[in-house]
Structures are given as structure tokens and as C-alpha cells.
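Read-outs: derived from the displayed coordinates by stated rules, not from any lab. All of these numbers come straight from a predicted model, not from anything done at the bench. Cβ atoms are built from the backbone, for glycine too; each structure is taken alone.
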Structure 1
Amino acid sequence: MKNLEIILENNQIKSTAMRLLVLQFILSKKTALSLSQLESYFDNADRTTIYRTIKTFVEKELVHQIDDGTGITKYAICEENCHCEIENDLHLHFHCTKCEETTCLTDYKIPKINLPEGFIAENINLVVKGICEKCNNLSSI
């Protein structure tokens, strides 16, 4: 738990039992999670506490929000030194149409997009939809 406390401290987040548990759970997953998935996992926890924990993680840039086109916001851990800046930190996301999981493809950065004069980008979200490696391997067996 000490490493988790350091992660929270490095992001100026006060360490609480719930924050440590949520962070540990998010870090254990390779795919983005929805709020309902978190609530299901922590079924005995107060839903408001989970929501506030995620909201704090987003505000402090420990996790980022993903709109994968399903209508359900997903959350994933940010890369180290990420500030969710359009010019530097945004990356591609992949949503599998078979297993419904969304994965961050952090090695694939979103290139700079030149908008017409007068337009200001506040967020960019690029999602590729298809069949993930895991599901693709299952279908070839």
C-alpha cells in the first residue's frame, strides 16, 4: 500500500482507505472501467464515495475519462507526468465490439490537429472500434 500512497501524494491527493482501494483496483486492470464496474466491485461501499473518489482522480489528473461511444464514461490511469494536455498527452483508445472493453493505446499519440482560425479545442477523443487482440485470438482457435 505504500507505493499507492506515494502515487496519491505525488498527485496531491489525500490518502484515504477508499482512495487506496480504488487506485489499487484501477491499476490492476488493463482496460478502462466504468463507474458501475467500480460500484459493482465495491458493492458494500457508498456510491457517492466512489463517485467522489473518481472525480478527484480526474481533477488531479491521476485518471482520465474516455468517451468510447457507448454512452458510458470509462476511466483509466494516466501515464506518468500526464497533464491531459491536447498537444502532448492524448492517445488513441480502442473499443472492442465483441467484449465491450476499452483499452488505452498510450504508444499511439493523437497527432496535432490544426483547426480553422477562431476554433479552440478543449478535448480530443479518438476511438477505434473493432475486435481486440484477446477476442481475435479466441475466434481463431
Structure 2
Amino acid sequence: MWFLLALLSAIFGALTSILAKVGIDGVNFNLATAIRTVVVVIMSWGMVFLTNAQGGLSQISKKSWIFLILSGLVTGASWLCYYKALQIGNASKVVPVDKLSVVITIILAFVFLNEEFTTKSLIGCIFIGIGTLIMVL
């Protein structure tokens, strides 16, 4: 099930890039990011209430609050940078560079989460890096 959800995430992510590139034409990237964020907030809270998950709000630990807030701040910074890059660059070049986050995530997961970094992970990271360079040059 995780693979199907991850694949759907990739498909929606690809559609996000194409729709954003068309939608951001002639729009300030900060304003475009704010509009996108409002839509995501409404959709997210809609899902919370639809699934009746709002009761769990009071059970979130202080540590989780801190890391969720930090994650939100980093997401906002990522979206602002992404929208500006998408506005001034080609989607076919911006998106592959953005997806270097896969390599960075694997490295950070190894360093901070003590996840396994295997030979297979190393080879995959190298191929993603090389592939990204080939696509943007």
C-alpha cells in the first residue's frame, strides 16, 4: 500500500509542477505560494474533519508540535524557492533539481535517523545525481 500511495504522490507532484508552471504566469511567486497554501490548508483540515481526526489534536506532544511547526516552516521555504525557480526557469529543469531532495533525504536519514545507508542506496544516490546533471545541462 505504501508503494501505491508513494506512486500517487509522485503523479500528483508531477501534475502540481505542470499546473503551477501554467498558473504562475504573470503572478507574483509569493502570492502564488500563498494561494496554493490556502488551498492545501482547506483541503487538509477538510480531511481531518471528514475522518473525524480532530480529537487527536489535544494528544500531540510538545516535541511533535515543535517538529511539525519546523517542518511547516521548511515546507514554506521550499515552496517559495520552488515557485520562484519555476517562474523563472523551465519546469523540465527545475523539477529534476528539486527532486535532488531524494538524495539529500537519504543522507539526512542516515545521519540523523540512523537509517541504513547501503551500497544500493549509494549507487541510487549517484545515479539520481548524475541523472539530474544530465537533465539540466
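Computing P(r) over Cα pairs in 5 Å bins from 0, in percent across structures 1, 2 gives 2, 9, 18, 20, 19, 15, 10, 5, 2, 1, 0 for structure 1. Comparing distance in nm of label points 7 Å out along Cα→Cβ at positions 28 and 52 across structures 1, 2, the highest value is found for 2. Comparing relative contact order in percent (Cα under 8 Å, 6 or more apart) across 1, 2, which structure shows the greatest value? Going through 1, 2 one by one, relative contact order in percent (Cα under 8 Å, 6 or more apart) peaks for structure 2. Set 1, 2, criterion distance in nm of label points 7 Å out along Cα→Cβ at positions 76 and 124: the highest-scoring structure is 2.
Of the structures labelled 1, 2, one was used to calculate helix-only ellipticity at 222 nm (-39500 (n - 2.57) for each DSSP H run of 4 or more, over all residues; to 500), giving -10000. Name it.
The correct label is 1.
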